[in-house]
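Here, each number is a calculation from the coordinates, and none is a lab measurement. Keep in mind that this is a model prediction, so the values were computed, not measured. Cβ atoms are built from the backbone, for glycine too; each structure is taken alone.
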Structure 1
């Protein structure tokens with residue numbers, strides 16, 4: 001992972017503001033993303049995650065503030081930005097009637113490659129994203145995970161400096177989601193900066209080098225998963241009855257001596273049950289910083305106004 005304090009910025013945002021009608025979606029947004037970093041943006045529905053991505057990818061013009069990619073202003077030089085980025089949205093942008101190869105060759109030809117170069121690039125990308133066996137099959141027969149991998153492959157017909165992923169694993173089963181995580185991590189390891197929004201806290205925990213929590217159009221916390229978890233306290237020793245219901249919890253600093261003290265407290269209480277050690281999760285961080293439950297948030301459709309205006 002690059003050190004965000006010393007690595008040159010792939011993305012730099014300062015004072016970004018955006019309104020839709022009377023609703024303020026971005027309210028002085030500031031963030032910096034380093035080159036080669038996997039950066040996750042978390043927030044409740046309507047917090048402005050998709051609006052942020054759409055501003056950075058030139059799809060929406062901000063009302064105020066600045067946003068730069070590789071030191072290029074996204075408002076003043078949108079064409080230069082488009083040459084350096086790729087965007088994969090929540091729905092796979094593939095043609096179901098065409099085969100995997102045909103989808104890739106078509107985009108490669110539209111990107112200026114010769115017929116021969118386009119077929120070569122398609123074969124390389126199909127291999128890279130583990131789709132060679134499905135190359136000649138119509139995309140309409142692909143599984144959800146295969147469609148998402150093809151969508152990512154399309155993003156690399158011309159290798160981007162920054163890849164934007166707006167909730168890339170929404171609707172995928174657990175296995176497909178984890179397979180896609182491996183692909184995303186390999187892209188970052190190869191030097192591509194990855195900026196993603198996600199409704200899955202486990203995804204951000206496992207995948208992101210750094211995480212920013214967005215609430216009310218502003219970044220309310222930024223750091224690694226461990227740093228964010230440490231902000232809300234240490235481990236907790238929990239005592240559960242035979243039915244799994246929580247009887248008592250005792251905070252601890254995570255050390256051996258601290259654990260012994262917590263167990264002594266439970267012993268002195270005389271309560272019987274099963275003891276477990278619980279560490280803070282990103283769900284705890286999300287709840288503490290935004291006042292909302294990520295789990296319940298994920299069950300409701302997004303309300304980001306940009307989805308209606310983009």
Structure 2
């Protein structure tokens with residue numbers, strides 16, 4: 001029997017010297033306001049238990065972690081058809097690369113880089129119309145609570161400074177890979193990136209990926225078991241920007257990071273886990289969060305390898 005409480009306490013003390021190191025994603029001005037002296041970690045097991053340490057109950061901007069959940073929605077709506085518009089390969093370049101998108105004729109390399117997530121947002125818009133509310137409703141279902149909301153100040157901040165994302169959306173439209181107006185797609189994208197959640201809520205939201213596509217408690221099926229496998233595999237190969245190899249080497253779990261400092265990781269049939277610390281490494285992944293996950297898989301002896 002693993003003593004998760006003791007392990008989380010050990011990790012908390014070991015990563016303390018790293019908290020505050022790295023750089024904040026200050027190119028989104030609202031994120032620059034966040035104290036770098038934050039660290040939280042939460043583990044949700046498929047047995048229904050939750051373990052936490054540090055600032056695990058404090059809400060933060062989940063940013064690109066949201067791409068896991070919008071991809072899930074697109075898979076529900078479009079099935080395998082979405083792969084005609086998005087690839088499934090690691091990018092090897094920056095998550096907001098214009099050069100790669102142009103070189104590959106408007107087909108984003110994977111759904112977790114910004115261009116791919118814009119196509120995913122376009123799919124949700126085409127099927128459901130109100131992408132903002134649809135994403136919120138989905139997150140409420142995953143977490144069994146209704147106080148999750150967008151951080152509208154963050155969404156506004158992203159809109160005011162999101163010139164490269166606007167360029168990506170217009171590139172996609174020029175190649176015929178957006179069906180909706182680019183401004184409408186960008187609005188949906190900026191809002192789902194601005195979702196404000198705690199480590200506890202993110203870990204709870206991601207548990208279906210550890211539980212064969214089903215929620216805990218009521219057993220509601222969110223995606224088929226093979227679709228959960230597909231999402232986990234994409235997290236492993238594409239989920240941590242252009243350092244997926246290093247993350248897999250060190251952590252050994254499928255993971256999806258966000259420049260707000262959060263990382264969601266999954267161990268199928270065991271748990272989902274979320275860390276948060278705003279200081280980022282050069283690849284845009286939480287510096288203390290990555291170390292915490294590396295320590296977690298080392299101390300528990302649990303990874304996919």
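Out of 1, 2, choose the structure whose coordinates give distance in nm of label points 7 Å out along Cα→Cβ at positions 24 and 256 equal to 2.6 when calculated. That value comes from structure 2.
As an exercise: FRET efficiency 1/(1 + (r/R0)^6) of positions 136 and 200 (r between Cβ atoms, R0 = 25 Å, to 0.05), calculated from one structure in 1, 2, equals 0.90. Which structure is it? Derived from 2, not from the others.
Computed over structures 1, 2, FRET efficiency 1/(1 + (r/R0)^6) of positions 104 and 224 (r between Cβ atoms, R0 = 25 Å, to 0.05) reaches its largest value in 2.
Taking mean projected area of the Cα convex hull in nm², for residues 48-159 alone as the criterion, the largest value within structures 1, 2 is that of 2.
28 is what came out when relative contact order in percent (Cα under 8 Å, 6 or more apart) was calculated for one structure; which of 1, 2 is it? Structure 2 accounts for this read-out. State the single structure among 1, 2 that was used to calculate helix-only ellipticity at 222 nm (-39500 (n - 2.57) for each DSSP H run of 4 or more, over all residues; to 500), giving -13500. Source structure: 2.
To test your reading of the models, identify which of 1, 2 gives 54, 40, 35 for Cα extents along the principal axes in Å when calculated. Computing Cα extents along the principal axes in Å on every structure in 1, 2 gives 54, 40, 35 only for 2.
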